[in-house]
Structures are given as structure tokens and as C-alpha cells.
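Take a look at the structures listed below.
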Structure 1
Amino acid sequence: MTKVAPIDQRKADHIKINLEQDVRSTLTTGFEKYHFTHEALPELDLNRLNTSLSLFGKTLASPILISSMTGGTSEAETINLRLAEAAQECGVAMGVGSQRAAIEHPDQAKTFQVRRTAPDILLFANLGAVQFNYGYGVDECRKAVEMIEADALYLHINPLQEAVQDAGDTDWVGITKKIAEVCKKLEVPVIAKEVGWGFSEKTAKVLAECGVAAIDVAGAGGTSWSQVEMYRAPDEFTRQLAATFVGWGISTSESILNVKKAAPNMTIFASGGIKDGLDIAKSIALGAALGGMAGQFLKAAAVSTEKAVEMMKLTKRQIEVSMFMTGSASLGDLAKNIKFKS
């Protein structure tokens, strides 16, 4: 039997592969099919536009989310702290990577604990939903939240990644019921998050019935975690299996619309291939509250906190200019100015 790499080695591999390899899906986000109407007389002052919003009891300066990425290694700790420091300065939300490593190895908790540099940000803890079939429950969810003083908990949902991963966790029977139990018993909001293959209308409806407070669609069009696992594959069989699914999934734009149709009152986070503030503006126009990016922030934070701040400020300005040039005085007005072009 193939020896499985420890969790910390897997995390180190994920960072290295994402920084060094082309792991993009062959699908697109679908945002290229949506266009804003250009208004040459916007009747707005660009420097007075307000992009702030309130979510889960916190005020954000702009609808930007640093999507869940990493933790569990010393390199990951450095990146998380830089991202958190930048998030604090820019007033944006942040999620950490899966905390399973720190639940099982408490000495790794500090690699996720970013409140020391970001006391005020909207912060999301993170565990894999499939772990409910491998000994985890509400207690572990509480530990993850308490570990980083989080405002809410991501439950990431990644069956395809597990299916193509060497010795992945592939028993998903009964997970829906266990998600519902956590939603009922946990003291903070629970957010369901895909990791790059999106949500169907059917699954969005099921999650809404479970009681999740938000859905992060994490659609296809950006990083393909089957491609990441392809680069980690220990043998040719596993490599070919992972490579098969490079074009799998539901695009980010379609996933947003699926959730909106299945659960009209659901808070939606958009992520998966979002490359800039214009894509975030399109996401908001389609019904999302936040737009999340990972790769761009990861690469910036790998250099310095300053680079991460620079990237966040650029993203915010891109959102503001999108509002300005569509005559949108508020984030909500963006929905009035977007069109689908096949």
C-alpha cells in the first residue's frame, strides 16, 4: 500500500504546487459572458463611492474575501500572518485553510492563529465536511472556531479532490445530516464551501435546508484541485485519474445563479477563478455579497505584507471604478447594469 504523506507535508506540497505549477481548470468562470453597460456620464464622484458592508456582525471596507488557503507549516504561518495583517489594514474578510492538521497536532495551531495581527477582521475557521464520517463532530468544529477566535466556520466540501487523492476520504454517506446537526448546535454561523467545482441548484437547496448561513460557491474556472493532486500523485495510475477531471465542474457564475434560484435569501460568497475587482463586481451584480480570491493574494503574501496590501487596494479600486463607470452609487446598483452576452 502506498504510504500517505503526513498532513503537514501535504500542506507544504499544496503551497509549492500552487506557486510553481499551472493548476488552472480548462473551464472558465463564465464572467466573460457578462458585461456592464458603460455610462459616459456617471454623475458620481469616484472618491466618494461607498463599498462597505456589514456581515456576521462585522463591518467590511469592501466586499473582498481572502479565500481559504493554508496553514499547518512554518511557511503557511508566515503567509497567513501577512495576509491577516493586510486584511486588518484594508478592512476585508479572511478564511484560513483546513485546520484538521492543528486539531490533530495542537502544536500547529499557531500557524492559523492570526488574531495577533488582525484583531478586528471578519475571520472564518475551516474544516472538511467529510471528516464527520472519520470521527469529527460538533466538538471539533468548536475547537477550530475557538483556536483562531473565528466569527464563523467554513465547512469545505471537496468530494472530487478526495476521490482523486492518494488514499482520500471517500465515504460521504450521511454527510448532509451531519452538516445540519452542526448548523443547529454550533454557536457561530456555518458556511458551506466548495473548493473549485461549484454547486448545482439541487445541492444548494439541500444546504439551505441544512441551515447554513452562507454558501461560498467556489466554482470552476480557477484552480483545479484535481490538477494539484495530479502533481502530488505517487504513481501513474493516480496521476492519470486526477488529470481526467481538469475540465470538471460548474462555473462560478452559473453556481451563483444556481444558489440564488434554489435559496433566494441565502448569503452568497463568490470564489473560483475570480481574478480581479471587475470579476468581484460582476459577482455582486449576479447576487453575491463577497468576492474571494486566493492565488493572487497567496503570491503577493509570499513576497511581503506590503505586496498583499497593494493587491487588496488595487482590487478595491477596481470595484470602485466598475461602480463609477456603470453609474452605480451603491454595490446593490451593480445588478441593474449587467447584461449576458452569449
Structure 2
Amino acid sequence: MGIPKKKRQLVRRSYPKLSVGAIAARTELSEAQVKEVLKIDRQEEHARKAGQWDNLLGWAIVCCVFAAPFVMIPGLRDAANLAQNAFVQVTAILLAGVWVVKQTLVEKKLVLVSSPLVWPLAGLALWCLVSLFWAVNRFEVVLVFVQIFAMAMFYQVVVQACVKDAESSVKDSETGRPAFHLPDKIITALVLAGWGIALIGICQYLFGFSLIPQARPPAATFANRNMASQFMVLVIPLGLYVLARSQSSAMIWLSAAGTCLMMVYVVYIQSLAGWVAVFLELILFGVVLGYFSAKNRISLVSRSTLVPLTAMVAVFLVLINVNAGGVDFRFGGGY
């Protein structure tokens, strides 16, 4: 015999104000019958599948962000630039495809999250399309458009994934589980890539490491040191952020050492624009850090970080006076 209509209505009105057990006791139904009326099992299965897709997409983004700086094909005419551009563009298309499949098959809806950066990216893409009408070489315009379009797709996928991650993090906080948010994972991946690139570049400068082809060494995996400088300028502030957020003593020392390596590598690159950019970044970072310190939110200098920071500065001052020939007190050519 089925569940009476009145009891079904009572169950729907009572949930989620009352728990499944309380509703079962009030309506004299079993918990299985209450779940059947509410279709909770289907909802839980749907949420589980959606969570698996979100987790897959999140880790795919993290892995792609980490791998991109290391992509290089020595046999190409442009061994680094072409390979890394192709990797980023193909990755953006694949991740966007995964997101569309997840939204249409699992979520049953395709909704774009609004963000302040969407309009500038859309404006850049539109400008590239409009410039086709007066460009002398339209092939170059198409290349730039594809790059910007891939950037916009990748950004939208990351924003969508971060929104879903924030929703799941709220649930984790309610259950008391520690949450490692997707933005922190992406930042950590970029910082780890920065450490790896800096280590390769330092080995090229000090020890003549030549397995990776170079046009203007030391460029790590970017072939040209000016391109490597651009990447390091973007990653160094994130390294300082990771250092400021580190809790354990081991992580503080590791973050300080990694940030020191990146700073030393920027000196070895000997790019005036890179030096100026990092100098201005440090000033801006200090202003932002001072603001948050005043709000008692975050502090880079404390008892636990003072010794690692002091050691980092000392190692930095030593290494910038070392080159392949030994010690040379020229402060990395900065004089």
C-alpha cells in the first residue's frame, strides 16, 4: 500500500525544518519512506557525482597551471614560446569542454558566473576581432585573438571551479573538516613552478647546465631570459603570500628558501625591467601587508618568521655575489 497523500504533503512541509528521523516519528513512516518522498537518495547521488566532477576539474586546473612553465619542445624553431602557447590554448579548450559536459549532464544547467574581469577580457577579444578590418597582417591578429580567447575561457573555468569550491568549503567548515581551498591550491602550484624554474635558472647560471636549449641564458625553460623574467615577476608576490600564510615551522623555512631562490634568479637574469617590477611589487606588498597587519588579519614578520627571513636575506646577499667563476662582489651586476 502506498504512502497517503496527506502524509506526503506533511513530509514535504516539515523538511528541512525537521530531520528525517523526526519526520518519520511524527508521520509514523520509516526513514526509508521519508527519503523516498523527499527523493533525498537521488539528491545525495546527484551531489556526489557533481562533487566528483568538481574535484576532477579543480585538480586538472592545478596540474595544468603547474605544468605550463615546464613545457618545452627542443626540436621546434621556437622551442618554448610555441609549445607553451599551444599547451595553454589546448588546455583551456579541454577544461572548458569538461566544464560544459559537467554542467549539461550533471548540473542540468549552463550558468556563467559574473566577475569584474569578464568585461575587460571580453573587450580585448572584441577589439582583436574588430582590428581584423584594418590589420595589414590578419594572421597575426588571429593568433592574438586565439590567445586572448583561450585566456578568457581559462579564467571563466577557474572562476566557476572556485565558486563551487567555496560552496563545498562551507559544508566542510560545518562538519569541522579542514579545507584547502582551490585558490590556495592554484597559488601553491604556481609557487612550486616558480621554485622549479628558479632552480633550473640558477643551475644554468652557476654550473652551466645546458640540457635545455637557450637563446639568451639563463632562461630556465623559457629559452629567452626576458620571458623568464616576466614569469618570475608574477610568481614572486605569490611566494611571499605563501610565506605569510604558512603555519608550521617547516613550511615557513621551505617558503623562505623558495622565495629566496626566486629573488636570486631574478638578479641572475639581469633584466632592468624585471628588477624595477620586483622592487615596486615589494613596496606594494609591504603596503598591503601593513594594511592587513593593522586589521590584525595577517603578519609576515613574527617570532616564527624572523629567523627564516633573516637567513633568506643573508643567503640572497651571498648568492647575488656568486657567478660561474666564483665570488665576485658586484651584487649581481646591479651596481
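Compute FRET efficiency 1/(1 + (r/R0)^6) of positions 168 and 184 (r between Cβ atoms, R0 = 30 Å, to 0.05) for each of 1, 2 and report the one that scores greatest.
Largest one: structure 2.
Just checking, which of 1, 2 has the largest value of relative contact order in percent (Cα under 8 Å, 6 or more apart)?
1
One of 1, 2 was used to compute FRET efficiency 1/(1 + (r/R0)^6) of positions 64 and 288 (r between Cβ atoms, R0 = 25 Å, to 0.05), and the answer was 0.35. Which one was it? It would help to have the intermediate numbers written out before the result.
On the way: 1: 1.00; 2: 0.35.
It was calculated from structure 2.
By the measure mean count of other Cβ atoms within 10 Å over residues 72-79, tell me the structure among 1, 2 with the highest figure.
Details: 1: 19.6; 2: 13.0.
Going through 1, 2 one by one, mean count of other Cβ atoms within 10 Å over residues 72-79 peaks for structure 1.
Given a value of 1.0 for distance in nm of label points 7 Å out along Cα→Cβ at positions 96 and 160, calculated from one of 1, 2, which structure does it belong to?
Going through each structure in turn, the value belongs to 2.
Quick check on the output: 0.60 is FRET efficiency 1/(1 + (r/R0)^6) of positions 280 and 304 (r between Cβ atoms, R0 = 30 Å, to 0.05), derived from one of 1, 2. Which one produced it?
Numbers: 1: 0.85; 2: 0.60.
Label of the source structure: 2.
Starting from the value -12000: which structure in 1, 2 was helix-only ellipticity at 222 nm (-39500 (n - 2.57) for each DSSP H run of 4 or more, over all residues; to 500) calculated from?
Computed on structure 1.
Once percent of Cα pairs over 32 Å apart is calculated for all of 1, 2, which comes out largest?
By percent of Cα pairs over 32 Å apart, the leading structure of 1, 2 is 2.
None of the figures in this text is laboratory data; all of them are computed from the coordinates on show. Predicted model, so just to flag it, every value in this text is computed and none were measured. Cβ atoms are built from the backbone, for glycine too; each structure is taken alone.
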